[in-house]
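Peer 1: The structures considered in this document are given below.
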Structure 1
């Protein structure tokens with residue numbers, strides 16, 4: 001597995017998530033072509049700093065999976081983009097990003 005290729009594919013997938021939408025770590029991994037590599041999505045986001053819109057990637061079911069300070073920042077950034085929550089989870093039915101498949 002070429003780490004640069006994997007990292008690049010994950011970065012592209014994250015950049016495709018538009019403002020006001022979110023995707024889970026698993027969805028990003030699948031969109032990048034590596035459906036079982038959700039942990040690598042976390043690593044790429046951690047290493048990217050603020051280059052990627054890291055806050056648009058959430059845990060399964062819309063859960064924010066960060067320590068309290070970072071979780072608060074993520075929630076604020078998403079709310080600024082218009083994303084709404086039910087309790088502590090993003091309302092995925094309203095704000096989940098779906099990648100468009102290329103025509104075959």
Structure 2
């Protein structure tokens with residue numbers, strides 16, 4: 001905690017809260033990935049593959065957003081990656097719901 005103490009004191013409360021929310025969301029999506037993989041291995045339902053991909057994309061999205069926020073880099077691909085990731089997540093959840101086995 002001695003390492004992070006000075007860093008935390010330099011950040012505003014809203015920035016700290018945003019980082020914590022990204023962290024909690026990333027951990028929750030990683031838990032949902034593990035839960036979906038476990039359910040897929042037990043049941044063999046093929047539709048769960050789409051949910052696994054969607055949760056993985058969401059976890060990667062949150063990690064990328066957090067890294068972008070922490071290091072505040074401005075990459076021109078970010079303007080393409082963020083909406084594309086959101087669209088991909090929606091498509092995979094749609095396939096998980098609609099597609100028949």
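Peer 1: Quick check on the output: 26, 36, 21, 14, 3 is P(r) over Cα pairs in 10 Å bins from 0, in percent, for residues 41-80 alone, derived from one of 1, 2. Which one produced it?
Peer 2: Details: 1: 29, 63, 8; 2: 26, 36, 21, 14, 3.
That value comes from structure 2.
Peer 1: Name the one structure among 1, 2 that relative contact order in percent (Cα under 8 Å, 6 or more apart) of 29 was derived from.
Peer 2: 1
Peer 1: To test your reading of the models, identify which of 1, 2 gives 4.2 for distance in nm of label points 7 Å out along Cα→Cβ at positions 17 and 49 when calculated. Before the final figure, lay out the partial values.
Peer 2: Working: 1: 2.0; 2: 4.2.
Source structure: 2.
Peer 1: If Cα Rg over 2.2 N^0.38 Å computes to 1.02, which of 1, 2 did it come from?
Peer 2: 1
Peer 1: Out of 1, 2, choose the structure whose coordinates give helix-only ellipticity at 222 nm (-39500 (n - 2.57) for each DSSP H run of 4 or more, over all residues; to 500) equal to -28500 when calculated.
Peer 2: 2
Peer 1: Can I ask one more? For mean count of other Cβ atoms within 10 Å over residues 73-80, which structure out of 1, 2 has the highest calculated value?
Peer 2: Largest value of mean count of other Cβ atoms within 10 Å over residues 73-80: 1.
Every number in this text was worked out from the coordinates using simple rules, so none of it is lab data. Everything quoted here is computed from the prediction, not taken from an experiment. Cβ atoms are built from the backbone, for glycine too; each structure is taken alone.
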